[in-house]
Structure P
Amino acid sequence: MRLSLLPLGVSLLAAQVLADGASILAAMSTISNATVALNDTLNSFPSSALLAIGDIGPLLVDSVTLLDDINSGVKVAQDSANLTLAETIQVAQATISLRSVVSSTLANLITVKPRFDQLVVVSPVILVNLKLEKDATDRFGKAVVSKVPAAFQGTAVTLLAPIDAAFNSTIAIYS
């Protein structure tokens with residue numbers, strides 16, 4: 001009798017190790033919150049003509065936090081089980097919301113670029129961070145799409161396309 005319970009225990013343990021749709025949604029929420037924090041920092045960036053290198057500290061902290069959160073999300077998505085239809089719908093809705101936050105933040109990065117250009121080192125650092133964040137975002141998107149039922153993967157890719165386009169535009173302006 002005890003041996004017959006062993007497979008049940010192993011399957012329960014495996015189920016707890018694998019992430020699920022809720023884990024992916026939590027990762028997306030964390031990424032969204034970090035993106036909002038970065039956007040808030042951009043919105044409060046000093047507009048004075050005399051900027052100091054210390055003015056970019058909060059921006060760099062928020063950017064590194066965001067990159068770390070995206071990379072953590074990649075791991076969560078890669079470790080996740082395939083999504084159910086209900087989870088796929090929830091992830092699609094979260095993607096649309098995240099897409100809006102990311103697009104707004106990237107648009108604000110374009111707006112503040114003239115201020116960053118006052119300090120010679122800032123725009124190149126922003127460019128490096130943008131490229132790293134885009135790469136991590138692409139890996140996160142790919143990992144999530146791979147968990148979506150095959151019939152909806154094309155739609156999932158379409159939902160991500162505006163994020164990719166916004167990154168590409170912003171990177172082009174910073175290049």
Structure Q
Amino acid sequence: MSQAPSGNQVTSTPRRALVVAALFGGLAGWLLAITTAALDVVPPSIPWSAPVGLVVVGALVGAIAWSTHQQIQVRRERMEPQRAVAFLVLGKASALGGALVAGGYLGYALSFVSRFEAEGPRERVVRSLVAIVGGVGLMVAGLLLERACRVPHDEDEERDPRRPEEV
């Protein structure tokens with residue numbers, strides 16, 4: 001009878017969690033726009049630094065994912081456990097955060113689509129769309145980093161489980 005490993009196993013971020021994060025973000029973005037309109041306050045404008053920052057962070061996480069994939073999957077090198085766990089946590093946080101932010105900007109942008117002819121709402125929609133792309137990119141980069149952190153399946157271990165680990 002085969003027994004499951006006794007160590008804790010970490011699974012990939014479920015797609016359902018990403019959808020829920022995006023929905024909560026969308027609700028928050030939409031509520032921000034609706035609340036400011038109800039209070040007769042000018043809705044916040046989106047500085048270009050926000051979408052550009054998302055794109056830059058997504059690119060950095062993507063570069064870490066590529067580097068980790070090369071080290072673990074391609075070259076089959078070992079990685080320090082603390083570093084691997086840190087990258088895994090970064091990947092999960094990036095995936096969930098990217099989904100949340102993309103949903104938030106989508107909800108915010110949708111509340112201004114009906115007034116697209118005016119300059120202010122058009123600016124908010126365009127900058128929100130760029131931020132949505134950045135958020136989705138961050139989410140994808142996070143998922144790729146999670147995937148890169150997986151330990152490759154070794155065929156030798158399957159044949160002889162009593163074989164001592166190589167260091």
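Can you tell which of P, Q yields 37 when relative contact order in percent (Cα under 8 Å, 6 or more apart) is derived from it? The read-out comes from structure Q.
When helix-only ellipticity at 222 nm (-39500 (n - 2.57) for each DSSP H run of 4 or more, over all residues; to 500) is computed for each of P, Q, the one that comes out at -28000 is P. When percent of Cα pairs over 19 Å apart is calculated for each of P, Q, the greatest value falls to Q.
Structures P, Q were shown, and mean count of other Cβ atoms within 10 Å over residues 80-87 at 12.5 was computed from Q.
Comparing FRET efficiency 1/(1 + (r/R0)^6) of positions 64 and 112 (r between Cβ atoms, R0 = 35 Å, to 0.05) across structures P, Q, the highest value is found for P. With distance in nm of label points 7 Å out along Cα→Cβ at positions 40 and 56 as the yardstick, tell me which of P, Q scores highest. Structure Q comes out on top. Where does the value 1.0 come from, among P, Q, when distance in nm of label points 7 Å out along Cα→Cβ at positions 32 and 128 is the thing being computed? Structure of origin is Q.
Bear in mind these aren't lab numbers, they're just calculated from the coordinates by the rules spelled out. None of these values were measured; they are calculated from a predicted model. Cβ atoms are built from the backbone, for glycine too; each structure is taken alone.
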